[in-house]
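There are structures below to look over.
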Structure P
């Protein structure tokens with residue numbers, strides 16, 4: 001078992017470090033976690049903070065294959081109950097132990113983070129979804145398992161939510177990513193719109209063509225949000241507002257980009273604190289879309305992940 005000698009003070013301090021990271025790096029997620037049941041809140045905070053810390057390292061300038069192997073070793077040490085002496089690693093390790101989360105989830109995620117370190121681009125929307133499954137659906141699958149839901153259909157809908165969130169954040173961060181030499185928009189879509197990819201990376205401007213591709217990506221995210229809704233309705237009753245609020249907050253980011261006619265480059269798309277509060281209140285009631293059939297057409301990358309963890 002993990003870290004039995006730790007004091008309650010250390011455990012609280014570790015979780016405080018996780019919360020601080022999420023508040024600094026992902027205010028939307030932090031706001032959603034606030035309304036989770038206390039037991040779920042601590043585990044979700046630890047899991048998501050660890051994912052964020054690994055992702056930050058993989059996306060840092062100058063990331064190398066050696067760094068990716070270091071991240072792999074760090075993750076596996078924490079998963080096996082011997083975390084590095086760092087608050088986020090210790091908290092993550094306790095959550096993994098408490099909920100018996102399969103190593104396959106984290107191996108899948110590390111593959112996606114290795115793609116980040118390689119500055120990989122994605123030729124098609126299908127390839128981008130494969131990336132989203134690895135770097136985002138793995139997180140929502142972890143959360144689904146923490147909530148006690150491990151059946152295939154519910155995990156598949158959790159993956160849809162993770163994909164929708166990742167596509168939304170990609171649309172939000174187009175300008176910031178381009179400034180770092182990163183491009184996640186599907187190359188095929190950009191070329192169809194007449195965008196010179198290399199010229200865009202040299203001067204990332206919100207041309208009508210680029211804005212059109214961003215809006216197209218948000219439309220795809222919307223479809224995945226709708227696919228995810230029946231899965232939220234299959235979660236334990238007390239945890240549904242938490243998952244629902246995450247869905248609403250990220251969809252609201254997409255709404256802000258759409259209001260700017262797809263321009264997420266000139267100014268960042270943010271959701272105001274008052275609107276965040278309204279979305280959290282809205283999440284207390286179930287929408288009709290959650291009553292739709294839970295079974296949906298399968299996606300290969302999702303099937304591969306779910307095959308590794310479903311019971």
Structure Q
């Protein structure tokens with residue numbers, strides 16, 4: 001009887017210790033996300049709220065400059081650790097899905113039984129448009145879906161003698177003319193760009209050029225359409241219209257700054273083409289006041305298709321290497 005009692009006590013202590021150890025052991029989720037003040041604070045607060053609800057989970061967000069995200073994610077994936085989830089835009093996500101970096105969506109993590117039930121949680125087509133779908137399978141859930149418009153500094157328009165309503169450009173020719181009037185030179189060197197775009201990350205010029213090509217009636221959303229367009233006069237006109245901003249038109253000095261959103265926000269350029277409705281919040285962190293700027297539709301090629309700025313999106317993915325996929329989702 002004494003032996004049984006000793007065994008019972010030992011077993012009880014072992015189970016109790018195991019339960020305490022299990023309760024104390026935390027699940028760690030490391031998430032790679034692009035940095036964009038002031039939204040970094042919002043994302044950090046979301047992680048904090050999640051951890052308060054689930055104290056057994058620790059979420060660490062590593063903020064990375066958007067242009068560096070693909071390299072950082074590849075490096076972490078090749079290293080086999082240090083990353084459980086990551087965000088990636090639709091124009092770059094296909095490579096990661098095609099090369100086994102991403103885990104397929106796990107319906108059970110959402111309390112669902114089928115992928116169709118998960119898809120019903122979002123507006124129809126959202127996962128395809130934001131880059132979470134590849135080759136018949138779903139890998140990412142939407143984090144952001146947006147579209148670009150053109151932004152113009154109406155204060156600069158007034159300085160140049162332009163009416164901030166009547167003289168808003170509607171065609172690319174008008175756009176160049178307005179930008180020329182707002183460009184400032186000192187000793188024949190541009191010190192305020194009439195137009196600017198981020199050349200550090202090739203995706204931004206590609207997105208803008210994508211709209212130029214579609215306005216010309218070219219099928220750039222598909223690989224075959226892109227290939228078929230390469231030797232057409234429409235593609236040449238679209239491309240030269242874009243490159244002329246920095247060469248023939250003289251409205252863009254690429255050496256003035258790297259980030260067009262920051263340059264515009266600090267009054268160093270008068271227009272840019274890569275901002276959505278979210279830019280209002282970004283603008284508040286810079287020196288230019290809201291009342292001195294206006295979002296406007298993308299200009300068009302006269303007589304061509306009535307198509308505006310590009311639609312883009314980001315998805316959140318769970319890495320195949322993640323050890324706690326259900327919690328990660």
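Values in this text are rule-based calculations from the coordinates and carry no lab data. Computed from a predicted model, the values in this text were never measured in an experiment. Cβ atoms are built from the backbone, for glycine too; each structure is taken alone.
If semi-axes √(5λ) of the Cα gyration tensor in Å is computed to be 29, 23, 19, which of P, Q is the source?
P
Determine which structure produced the value -21500 for helix-only ellipticity at 222 nm (-39500 (n - 2.57) for each DSSP H run of 4 or more, over all residues; to 500), calculated from the coordinates; the candidates are P, Q.
It was calculated from structure P.
Among the shown structures P, Q, from which was the value 22.2 of mean count of other Cβ atoms within 10 Å over residues 224-231 calculated?
Checking each candidate, the match is P.
So relative contact order in percent (Cα under 8 Å, 6 or more apart), computed for just one structure, reads 20; which one of P, Q is that?
Source structure: P.
Looking at FRET efficiency 1/(1 + (r/R0)^6) of positions 48 and 232 (r between Cβ atoms, R0 = 41 Å, to 0.05), point out which structure of P, Q has the largest value.
Largest calculated value belongs to P.
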